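Okay, got some structures for you below.
None of the figures in this text is laboratory data; all of them are computed from the coordinates on show. This structure is a prediction, so every number in the text was calculated from the model and none was measured. Cβ atoms are built from the backbone, for glycine too; each structure is taken alone.
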Structure I
Amino acid sequence: MTFNDKKVLVTGATGFVGRVLCKELRHRGFQVRAAVRSLDLSIEGIESVVVGEIAGGTSWRDALRDVDVVIHLAARVHVMKDEAADPLSEFLKVNVSGTENLARQAAQAGVKRLVYVSSIKVNGDSTTGSQPFSESNQPNPQDPYGISKWRAEQALQRIAQETGLEIVIVRPPLVYGAGVKGNFISLMTAIDKDVPLPLAGAKNLRSLLYVGNLADALIVCAAHPDAAGQTYLLSDGEDISTAMLVKKIATALGRKSRSFYFPPGLLRAAAGVLGRSAQVERLFGSLQVNNQKIRNELSWCPPFTLEQGLRATAGWYNRRT
């Protein structure tokens, strides 16, 4: 059974991943509806329905009408410096209550399947000194964002048992591509501006996920009959050290790498004094993902290599500057 003649509702449709996903769904012949906060954020050529802010009381009635599959991207996302007085409460409001509310209304509306974009942070923050994360690992979220994503997964599993709504959960690591923000765009900017970076000593291994690969995996999870009830970890399948990532980004940008060696232990110590341990750990710590389950069960293979993804990201970056 496939869904390419069915209607798909995408939440978070105007975001970094959502725009790519909506475009790819349309390209493959799906009927696409975008859930947006306001009409000002509507996507040209895509049917849009305004749902406002996502929380436990959001009405999804109009957005869910005649929908067969929901791909739920919308979330309160992780930030390095959260200024909320109670971050966990804010994450739970959107990522748990909002998700549970959507799923229950989807089941009532006759939606067959909901694909939920969770996070590798449900597994934990680091695989330094251990095996790559897999679906068999015991969840070990370390921060309010990861906790909220894990609780949302648990809520969805309960709803699936109660209603029969098919739930598919995916946990991506860091996603990059055209429109990327946060630490990745900061790193690209530093490389582009020839800023010397003390990262040549980073011997870590990290899994990344190109946005085109994520969109492809989400469509497979929306359509494949064997995906129902499953959780999948995603990645490009090519783990890379931060030192090598700097080199590859520099090459993609047409720049020379200015990375130099600085003892990682000293850098970590200095970061601790300055209150920047989390930022440095992201650069020197490992976070590896085993994506073998989705490859085996759904015959999924990332359509883009890491280098192809980085070239596409660099092309976007150069066009915008």
Structure II
Amino acid sequence: MTQMEERAPAPGQEVAPLLEVKDLKMHFPVTSGVILQRRVGDIKAVDGVSFTIRPGETLGLVGESGSGKTTVGRCIIQLNAPTSGEVWLDGVELTTAKGKQMRAMRRRMQMVFQDPYSSLNPRMSIGSIIGEPMLVHNITHGKNELQEQVAELLHVVGLNPSMADRYPHEFSGGQRQRIGIARAIAVRPEFIVADEPVSALDVSIQAQLINLLEDIQEQFNLTFLFIAHDLSVVRHMSENVAVMYLGKIMELADRNELYENPLHPYTRALLSAVPVPNPRVEAQRERIVLQGTIPSPMNAPSGCVFHTRCPIAVDDCKVVTPPLKEYAPGHWAACIKV
């Protein structure tokens, strides 16, 4: 690689978290009225989320639609300004960073979006789409060097460099997502939020994209927040997994520990819905079917937000908000029944 050199920690160096999220909250105001608008409530999309990710690791963030996963990712990247909380990237507090400091930090973190069809500008060639971030951050100088860098990035993501003059509508969904990945790594970031990057693609294409993300992570020593609702994909991709429900983390643990010894009833319900290829094992498994749908984040239940659908809820669950507590080394859960 010419300009794309792998970053690796120094031998014997103590590994501190690259990303630290502390009590992150994102409340969207709800207003009433046309002319004289008044605030009538808040949509608590994210309500007190905390976790860390070490360099080179992947944290999988899973949960149902509407649980706040994407909002967490957007708040970390600062596409949404959080209501409160802290986001630290390599010792820099992003929520208070301004001007040149924020501009420098934006180069160190990027995002791969869920929809490969709407995340690319249809009026720009893919060469321009991939090259624009490098021009903005003054990574490349001169037209020839820019073309070489774009060609290299296209090769890295498995596309022919001769396609640089084509436009997004000429590519399939999987190819467009490869272009989005190339754009994300163009500025040589350290941290990437992958927001359900394969959910809109066919299963066969999903496997190719997951393998590509793993190869790129190893090649460039990237750190990922991998957002998804497919638990099997998350287990394959992540070292640690956090389970979200209605803006809060219900459980956080090493992927093997979480899948083999889930503590929270919501995690157990999610895992029971994952199909097993062995029909005999599948027939003997306990299937936990949750009643109802996820409540509105504008009117979240009191106490434990999961108690309205929890199969083991007791009266205390309606009034007690369980803290995220460590029950075993590295295994956290928010449930008074654990």
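Distance in nm of label points 7 Å out along Cα→Cβ at positions 71 and 303 was computed and gave 1.0; which structure, I, II, did it come from?
For distance in nm of label points 7 Å out along Cα→Cβ at positions 71 and 303, the value 1.0 is produced by structure I.
From I, II, which structure was distance in nm of label points 7 Å out along Cα→Cβ at positions 175 and 207 = 2.2 calculated on?
Values: I: 1.6; II: 2.2.
This value belongs to structure II.
Of the structures labelled I, II, which one yields 3.4 when distance in nm of label points 7 Å out along Cα→Cβ at positions 87 and 295 is computed from its coordinates?
I
Using P(r) over Cα pairs in 10 Å bins from 0, in percent as the calculated read-out, with 5, 23, 31, 24, 13, 4, 0 as its value, let me know the right label among I, II.
II
Can you spot which of I, II the value -9000 was calculated from, given it is helix-only ellipticity at 222 nm (-39500 (n - 2.57) for each DSSP H run of 4 or more, over all residues; to 500)?
II
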